[in-house]
Structure P
Amino acid sequence: MAKRIPKVKGFDQTLNVIKEGYEFIPNRTKKFNSNVFEMRVLGGKRAIVISGKEAAELFYDNEKIERQGTLPKRIVKTLFGKGAIHTTTGAKHKDRKSLFMSLMTENNLEYLRKLTRNYWFEDTARLQSKEQVNVFEESTLVLLKVAFRFADVPFDTPERMEQFAKDMNSMVDSFGSIGTVYSGYKKARDARTRVEDYLEKQIKLTRKGKLFPEEGSGLYEFSHWKDMNGKQMDSRLAAIDLMNTIRPLVAINRFISFGVLAMHEFPGERVKVAEDDNSYAYKFVQEIRRYYPFVPFLPGKVKQNFTFDGYKFDKETMVIMDIFGTLHSESLWNNAEQFYPERFENWDGSPFDLIPQGGGDYYTNHRCAGEWMTIIIMEETMKYFAREIQYDVPAQDFTVNRQKLPGQVKSGMIIENIRNNFDRRR
């Protein structure tokens, strides 16, 4: 006989999820002393919440859980785009995912590393010209340039590029609504439309032979790719999925501001990143991704009846995977609330415990294809801030509010008096 799943009382918990943010699920798993509980969300829809490494293994089992049709429509329209790969499943998903993964060649990733390093160096003069720099905002623009160049998408005017950078933030901020009615919905929709329009124009120019992106770049591959039936993607859908290779790179601005915050609050970390070899930068980046709030949870639905940990899961039931709680589970991470990069010294690389951007296999699951890119960009950016420049950190609000989605440093992380970290007189 199946065990009874603990239940959160109340018809709908959507507003409570928004109110408590990243803490909502951990608060309930602690209350119930269970990594499985039930609640109702999105208008009273039944959902089973699961947390932990074993739960992640279940969530990314394609035979038991699927993702198609589970994302709130408003989030799809603002964050991912209608028809995006995130909304597909089965053979169609694997086929489309192969396109994304084709960009992850060794040469492409090394090119991304060089681009990141070069664009931060290029930005130094701009940083020095400002009285104060908001790291969150500045990194948005730098990362947009990196992402466009990596995809071989032509830059628009400086003014339009700054608008596109703001648009990317609007799209990511839309996640905080969890699909409810909110005032920023139109702003986020308009933001997505602006960038999609521009990318679709580049795709059409490429297909007409009026633009010549490098083979192997995002613009080239998305413009020319054909699916398993030999059919070329609609130009709008191609623009949407191309956007989904660019937007996640720009969203790394949150990790960058977290990283600069960590080097300020734990000064020894900056010294270690600056003086050690690349292995410490890697560990530092992984701990940023584990420690600070990014993706709170992800939805799926039961594909076929099964039992997990003694609990019965019925077909079509919504399943919510606790991402943040898994990253802060004391059973998985010793002293989980301590910032400690050395914990990754002997980490086994499991695809089911460090899951800030999803879990499972890159090729067959919904794990973010850009995770390798995130790590590369973060490594080079953190080394830039640790090794190449000096700066002062004025008084400000360093709060990272875990009750607000998506996570962000309250101040954006302000620095000032930027100078080169070398002496020309030597």
Structure Q
Amino acid sequence: MARTIRQVQIGNALSAFGSGFTVPYMFVYVNEVRGLGSMTAWLVFTLFALAALVALPLAGRGIDRYGPRPVLVAGAVTASLGALAFGHATGTGHILMSAFLFGAGVAVVQPALATMIVRCSTAATRAHAFALQFTLVNLGMGIGAMIGGQIVDVSRPTSLTLLFTIEALMFLVLAAVTGSVRIPAAPTDATASAAPAAGGPRSDFRTLLADKAMIRICVLAGLIFFTCYGQFESGVAAYATDVVGTSPSVLGLALGVNTLAIVALQMIVVRITARRRRSTAIAATGLVWLGAWTAAAVAGLVSNGTVATAAMLSVYMLFGVGEALLAPTLGPIIADLAPAQLLGSYNAAFSLVKQVAVAMGPAAGVLLVGAGLSPAYLLVMAGSTVLIVVLALRLRKQLTGPQDNAVRRQRVVAGSRPADTLEPRLAA
């Protein structure tokens, strides 16, 4: 099983390498390179969410019925075709149709990969597996972004076409590498919420909607993805280029700094969060990101120059610190909440929240910054990070001890009770 999860992680990292070539430049590509304007760029991100709305319910059912492997291959091939078409698109209609295909493929890949990781890990190794996946993905994206930043030239559309072609090839690599792995038919550790005793879950949607903890984590995750990930490809890029005066090459460097922070801190953070509640780690993320938006405000005030560049680099670095805190928390929470028979549906629902939130990001980012309302944009983002802290602390009331990592193993001295018994932990 260790060999299987390594194969999954490698394929995921290689596809992330391809995505890194294009992620920082989606807005620039649509708005400047193709000259289609910021509104079309906003529609592109909106279509990513619409594609997820269509594809993810089907993907979740497909994973639960047929397993994650065939669903992943189908999604990767679809994403490859979409990326290739997107890179060659010139008109509005063509680029929007390509965006829908591209978004549908990417949306399907995410829950399939998450399900693979859960089925190839145990409760004891799951947080580490998700953290390692996140580290490798960001390492791949960071390297791709830095290389892409040296290739991209807004005066040469062919340079962006090359980047999207590389991404298309990497999705095919993902399909090839993970398409041959053998995935266990069910999770190897039964820490997830047990299905109802009489006949199992009634249906995926009814079970999801009745799960108050799942609903709360989805609301919180939506805010998280809106505030951070939804801004990477749009709001922060628009703010950096239009308000601060940051060049595309510096944006690529900023993604590299983000990656460096994650790679340097992730395994350290895994050990720290292993002794803390998951809800506490999420709340800490909100505080760190509040610092990131404060740095963005400083960059906007000084504008241009070394200080502004350093401030924008610190924004991406602080985002990376928060992401490192989230990596070993969100995925394992979903895995622990999901009934074994509905693991794919729960992961698909979580991915759907992510896609919608990421698509909503440009509504606050591109539209507010484009309208000259950057102070309002920063206030919205800062307020969202404060809300993350509040919702994370309230979430712990909906989670059981194991789901919130509030139970730890303690070795008892020989005498009264067996060793390695589970004891409630009251630490934050």
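Ranked on FRET efficiency 1/(1 + (r/R0)^6) of positions 21 and 405 (r between Cβ atoms, R0 = 35 Å, to 0.05), which label among P, Q comes first with the largest value?
P
Computing Cα Rg over 2.2 N^0.38 Å, for residues 117-244 alone across structures P, Q gives 1.19 for structure P. When distance in nm of label points 7 Å out along Cα→Cβ at positions 229 and 269 is calculated, the result is 4.9; to which of the structures P, Q does this value belong? Derived from the structure labelled P. One of P, Q was used to compute helix-only ellipticity at 222 nm (-39500 (n - 2.57) for each DSSP H run of 4 or more, over all residues; to 500), and the answer was -14000. Which one was it? Only structure P yields this read-out.
None of the figures in this text is laboratory data; all of them are computed from the coordinates on show. Predicted model, so just to flag it, every value in this text is computed and none were measured. Cβ atoms are built from the backbone, for glycine too; each structure is taken alone.
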